[in-house]
1. Determine which structure produced the value 19.8 for mean count of other Cβ atoms within 10 Å over residues 61-68, calculated from the coordinates; the candidates are I, II.
2. With FRET efficiency 1/(1 + (r/R0)^6) of positions 53 and 109 (r between Cβ atoms, R0 = 35 Å, to 0.05) derived from the coordinates and found to be 0.35, which of I, II does the value describe?
3. 1.5 is what came out when distance in nm of label points 7 Å out along Cα→Cβ at positions 117 and 245 was calculated for one structure; which of I, II is it?
4. Can you tell which of I, II yields 20 when relative contact order in percent (Cα under 8 Å, 6 or more apart) is derived from it?
5. Consider the structures I, II: one of them gives -11000 for helix-only ellipticity at 222 nm (-39500 (n - 2.57) for each DSSP H run of 4 or more, over all residues; to 500) as calculated from the coordinates. Say which.
6. Check the numbers for distance in nm of label points 7 Å out along Cα→Cβ at positions 141 and 173 across I, II and tell me which is largest.
Structure I
């Protein structure tokens, strides 16, 4: 079996920025262990696989250690591959995923993700979360992930997490966020129990961040930056029970796998 592979920098307008994702178009699904082994071998935060099914594409995402239910940057990367390498000529792609139907629309150089909106709920923070972050946030909320809200961008930049402690959390990831100096808000995302200590740019985190900051700042359209070492910009919009998360992508590499 030979499998095409593309590596795409998502939420980036030039190589070596944003979040790299591997994308593998498939004709049919192999055994799950093959998908997981490919993701582990790629050793990127996500590898996306898709199979055409009628007018839609079945889409799945794997970290190096497990399959996850929603991934923004690898969805953006998959759409980029379809639009720019596989000749997809409509303006909107429908992906069928573990999180339902996800639409990606091409708007000039921007790709816009239509994702579910995850409204975070305030909780009493676990002490391991505070210890793991090494700093006390103003408040902690929860959706799929923990959302730790700080007062300033500099606090987010200066976090030095204990990833061993954070790996004991009962969530996929931990989002740290604050108002931005040049953007409406900034964030970082840690997911050590998913095999990713810090993710460069996390689209799915903005399914929680967008409703939180939209309500907090009383704005429907928001500018965001994930301030990891690579960094990435996102344009977010709250639309009822959905969020629109837009960004750019560039191809870094393409080739062929021969796993069998």
Structure II
């Protein structure tokens, strides 16, 4: 470990109602060696004016780009950052004050490439979960690739990753077919080579609201099919049967969604 600087990348698109709270939650961290980069992905609302005081004070670096999606925004932020570690926070989510402090300690194990955490929901209902309910899903550490094939249990706003891991693996795939699930593609690529660890506490608050970015069911299943096709070609023989099973399952769901849900 060298400078231990954490570059925090916050992509935002028309999130003026939420982005200030996200930025404040980063600046209020008990871990202070941070640099904050907000990448505005072509917002047409008053996002920049909301952030003006932070820009003028130098508390954040603000980058504006044409609308190209969250993968492009995150990649742009990574390229403009200088931290040894990279963390992501969606503009409508919030970190708890001790998030980074708890996670950075786990990188004392040099074999760990990525650290994530549990999270809780707030602001509304999500499927069968209600306001402020903690996400209770099984968490795994070590080489978790085989587990991750069957479920994406790594929330994007919770992760911290070593920069040299991204230098090795590459950044988010900006293919629009992977819109809203490009994070899963990157986690699969990382976990094929690197160990992960986690903090078994909710360190992130995931906001539920009607404008939350997500793909349609049909689009999400199609994107999963694309991910599994790519993963089948690059993974080892040991995991190919699992990947093939996941591809077939996702393709069937895509067909069902196409018939019954259209674009919903």
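Each value in this text was obtained by applying a stated rule to the coordinates, not by laboratory testing. Since the structure is predicted, the reported quantities are computational estimates derived from the model, not experimental observations. Cβ atoms are built from the backbone, for glycine too; each structure is taken alone.
1. Values: I: 19.8; II: 14.0.
Computed on structure I.
2. On the way: I: 0.80; II: 0.35.
Here the read-out was taken from II.
3. Details: I: 1.5; II: 3.3.
Answer for the origin of the read-out: I.
4. Numbers: I: 24; II: 20.
Traced to structure II.
5. On the way: I: -5500; II: -11000.
Working through the options, I get structure II.
6. Numbers: I: 1.6; II: 3.0.
Largest calculated value belongs to II.
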